[in-house]
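See the structures that follow.
Read-outs throughout are calculated quantities, based only on the coordinates presented, and are distinct from any laboratory measurement. What you are looking at is a predicted structure, and each value in this text was computed from that prediction instead of being measured. Cβ atoms are built from the backbone, for glycine too; each structure is taken alone.
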Structure 1
Amino acid sequence: MVALVVLALAGPGIPAVAATPAGAITVAAVPADSGDLAAGAALRLFVSLTNGTTAATEAATVSVSVAGAPVANSSTLADWFSGANKTNLAARAVGTASFPLVAGGLSSGVPVTIPAASLPFGAAGVYPVSVTIATAGKTLGEARSAVAWNVSSPTAVPVAVAVALTVPAGESTFLTAAELSTYTAPGGMLTREIGDIQNQAVAVGIDPRILASIRVLGNGAPQSARDWLDQLRALPNETFPLAWADADVTAPLHAGESSILETKSLDYAIDPSQFPVDQTPPGGTPTPTPTSGPTTPVVPTSATLVAWNYTLPLLSWPAENSVVTSDLAKLDQSGLTSAILASTNVTQPGNAGASAKVGNTTLAISDSVLSGYLRTAIQSTVRAASSEALTELTTSLALVSREAGGSPPTVLLTLGRNWATADTNFERSVSEISAHSWSTPTTLAGILTASPVTTTIAKKTQSSSRIALVTSMLAAERSIVSFAPIAKAPDILTSSTRLQLLSLLSNEWTPTSWLTAGRAFLVQSDKVVGSVKVDPSNEILAIADQTSLPVSVSNGLDQDVTVSLVVASLSTRVTLDKKDTVQTVTVDEGAQKRILIPMSALSNGKASIVVTLRSSTGIQIGKSVTININVQAGWETAGTLIFAALIVGLFAFGIIRTIRARRKAAHSSDAT
């Protein structure tokens, strides 16, 4: 705003600067000092025009008009800013100024000063302001603003701000060392976030995945990440826990879950070799290595990986406009007895303030309209748009102060989950809240401990398509849980799948990217449960009464599996010994194992044997495979008999021939 005031005092024209073409012309009008106008002071505006078209505008005239009376209430002011109120509340023309032509794709601005004597203001209050830029025959654009004229309050409006400390959404379980290095490097997202909040009175929701990801790496954690964790520990701000990866806590409930999704054991991810025997506490003295006795690493546990000394440990922050009344009881059952909800998610009087209660749950209600102004101010990449939003916020708070008299309600403002993707205006915007006499910082704890107003939940439902996909994702997780007992380390499968699911439910996803990631999770889950299977087989020729059926089992997992191989004959031509119908088989990771099943062939013809894999809990693994057998076992016995008959026949023929020869010889002797 200092820059704006300097520009307003600098002279008649500001050189055009490059702007992002948007295909349209937009006009912005920003009062000096975010609309805080003292009695007897001139109204100073900085008016800008962004030409998103390809053609240059003509030289134009800026016309400024104001309201003759202050706005009566906050809803009227909000409708004025949004354009929902089509009535021209600022109909009193008070001055004009020249505006230069603006080439296509560029923007330009001029300061406009309206003398105090030209302003029709009488009673202290918030006055709408309208600015129009027009040529002789065409209106180029209009901007709506307001000023808080001669507003002072003996009792300022208490304003609390809550933000989420998170990173962009991803599909991984833990953040990798490379990701942590990027996020905690100079200019990295986590570095910027902690730089923004460390000098501001804001409450911070912390994603426990960030804490665990740094701690689980032990000696392998980047130094920048360790330093960042120390900085976070040193913050004086109020803190409260988010769900793992800032997951949406209500969508699974609406998809049929009976309780809040939480992490399973994190022990599977801990590598003891990454942790030293001696650990030095931050700023402390190294613990000397014992001279005798066992020396073991100081290894974290699932609990210590995510442990934090939260000032508000029982507070939850569900996704905006996602809560139904039954959700609160389930949050309470998990130990979360208080929650932050948006004002659009509840039904309560307009002046009720931020402290509320539904059943046994204490609520901190964020003002959706005012939070929207703050979010725009912080995240807008265009300075004029950011300043406009700040003016909307500060003048709205001035009106709240005026409406409430000596007992102004507490206001809670929240930022969007992805606020840090563009946070160049954070410090400037948050500081502006306490820069005026009508508002002052307060704490989130103060809201939660104040006398609440009993309210009701205004039912807000997430889209049916989102809930349908979440339902499928939960079913996919259950299939992996059923499959997991066959693995050598089943907790690796179940725990990592739950972490991945929570990461995919993160509030940081955009709708389009989440849809893609969610569908990919379903495909990957199918691959996991299909990675252990009986390999299909061609028809087998059985040529003996007693033979063996070869069966191959493949393991596509990255760990050993143990399964029960169950075989059953569908034909009386082949029988199996009962002791051979169920066999326990262990297959190495990424390998294939061949098993021979003894069988007996009773008669020739076609036969089938069904092979099924089951876990130790009796759950079928993969699909059953039918192996077809062509039994030709009788030929061996018949051949033996024929061969024996031939031998006997030859032997008999030889005997008969010998006898005949001897008889013939005897007859010859008698004749002589």
Structure 2
Amino acid sequence: MNRSHILLVAAASAAVANLAYAAPASLLDASNPFAKPSTLQYGYPAFDKIKNEHFAPAFAEGMRQQAAEIEAIANNKAAPTFENTIVAMERSGQLLDRVQSVFSALIGSYTNDTLQALDKELAPKLAAHGDAIRLNPKLYARIKALYDKRDKLNLDAESKFLVERYNKDFVRAGAQLSEADKQKLRAYNGQLAALQTAFSQNVLKEVNASAFVVDTREELAGLPEKAIVAAAAEAKKRGLDGKFVIPVVNTTQQAPLSLLTNRATREKLLNISTVRGSRGGEFDNRAIVLQLAKLRAERAELLGYESHAAYSLEDQTAKDTASVNKLLSDLTVPAVRNVKKEAAEIQGVIDAEKGGFQVAAYDWNYYSDKVRAAKYSFDANQLKPYFEFNNVLNGAFFAANQLWGITFKERKDLPVYDPDVRVYDVFEEDGKHLAIFVMDPYARANKRGGAWMSALVTQSTLLGHKPVITNNLNLAKPASGEPTLLSWDEVRTTFHEFGHGTHGWFSNVKYPRFSGTSVPRDYVELPSQVYEMWMAWPEVLANYAKHYQTGAPMPKELLDKLRASQRFNEGYRTTEYLAAAVLDQKWHQIGSKAIPSDVKSFEAQALKEAGLDVGPVPPRYSSTYFSHAFSGGYSAGYYSYLWAERLDADAGEWFKENGGLQRKNGERFRKMVLSKGGTMDATEMYRAFRGRDPVIEPLLERRGLTAN
């Protein structure tokens, strides 16, 4: 998902209306591409005209303009009305949102030293700008006056919920604090913004700096020849002729570990991965982790909460730490039980080979593939020739067509920031243009790790905006002329992010505050994880699982083996996820007086207390490169993938009960979930779609966590 926008209360808009003042005149040079809305369709950014030097003045002017707009609203002599206060705020910040959406996209996908320096400089300034709005007593007095009489304003449901949401946003942001405490809060927000930016930049820089360097081909035994050639080319590019370089990705485990036959090489690779951000030097994040934990706890206490997690979760569907802790602990026992069975099977293979060692974390992927081959006569690498990226993407398009009748057509006329980026029109069944879809599939040195969806333009009928939605993946780019062949997990990621895209395309809300994915974090993953279901749906799989050279469909024998092995290694997958989710909660459930002095010791103790100190199964992320938790977006929220998976597994059962991949089912999901954005309480939204509250049994069954 994309980085959160600067303000909880502002989004892209036209000039403020219904006020007794004129919108502030722009001081931005007319030659700056951000000075006026883009003339391209739907306001698509003019990437061919946007330069590094355009951002700083556009941000400065955007903040100045919005500050003037907000001051006019706050100081309006007329009594507060929904139009002159709430709607006016929804219309504020047009320029700032325009530049922020593009800057966020490039910082994540196509950054450079200049943009990173500006990001560091801007972080505290943007935090201060947001505080100036949310902590404005006159502005909050107008919002509060409307909130107190909301039942008498004759508003439609979406508008009434917007009033309630604004009041909640401002209260949670500190609007009811004393002036002295507001000053403290401003200081916290500025420091946190700077630290989160520093953490994120350290992670990216160290990923590039800490690539795994190998001296000989022999050490890379087991890798395909193409991968070895690519490693040699990467080394040469870095001035290391004669050596081999394997880039490190953002997760703890690294893909080559499943192939490397040399145990010492595997150990070195995993060690490089796990010590990131904790081995001294300029990219060390340990001190930043401790500072972030302390400042977040202090800020939460200032706002009246016992911890940052308590503050954060109050605004999610989980509501409190007890609910999250119960979910994680309920799944820990069966997950660890399963992972111990899996470890015993792996150990059996090692012993049969007379390895003479106990399975370690750097052995798991290599030997689990051997177990899978023995149990199912199945090597996961047999799948890759049938999962060529273009075919997989067409499979995602096909599922969308079956569910909603929509179609996709690539276009070449819109500018892109990198030649590998693709742009598609999205059409309704009747030919009406729905949205623009931007796909950025490949990893780059100047692109952060992971996969995410973001919006370059968010939908709003108030502003007349149609959506421009992006998907970012981090697939390894093959040599020229070679196909991009995906693993099963990479197919899953492609469908997952596409599911987020549907949330953006189908948004049909009036107010920018509610557009698309503007829902609780532990609900936002519902559409994406539901869409993962279609990747293995027989009709969809048959559509895209074709050999990249011959076009032949995946053989039934291989398909049967794939399906039979679906729950293989789920103990591991669940345990490594739970370990990371628990670390996130442990860091953010402690008070400011209980901050530890050593990051690694705290991690070890936290996992031990949770029953997740399973030697061969490290957390998916350790604290020092755990961007979800410490770059700001998902702090105290990493549990949300599992929380949403409970919803999506339950929703999946509804689809199956009602005939699966059918238009009537897709239309119901679109109407009752995807189109609504954040216009109502998420729990009520799901209950209305499903007809009841979710149950956990489908999730347990999916992950193989039922008693056996």
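As an exercise: helix-only ellipticity at 222 nm (-39500 (n - 2.57) for each DSSP H run of 4 or more, over all residues; to 500), calculated from one structure in 1, 2, equals -16500. Which structure is it?
Structure 2 accounts for this read-out.
With semi-axes √(5λ) of the Cα gyration tensor in Å, for residues 447-550 alone derived from the coordinates and found to be 30, 16, 13, which of 1, 2 does the value describe?
This value belongs to structure 2.
Given a value of 4.0 for distance in nm of label points 7 Å out along Cα→Cβ at positions 143 and 495, point me to the structure among 1, 2 it was derived from.
Checking each candidate, the match is 2.
Which structure, out of 1, 2, was distance in nm of label points 7 Å out along Cα→Cβ at positions 63 and 471 derived from, given a value of 5.7?
1
Rg/Rh (Cα atoms, Kirkwood Rh) computed as 1.27: which structure among 1, 2?
Derived from 1, not from the others.
Assign the value 16, calculated as relative contact order in percent (Cα under 8 Å, 6 or more apart), to the correct structure from 1, 2.
The structure behind it is 2.
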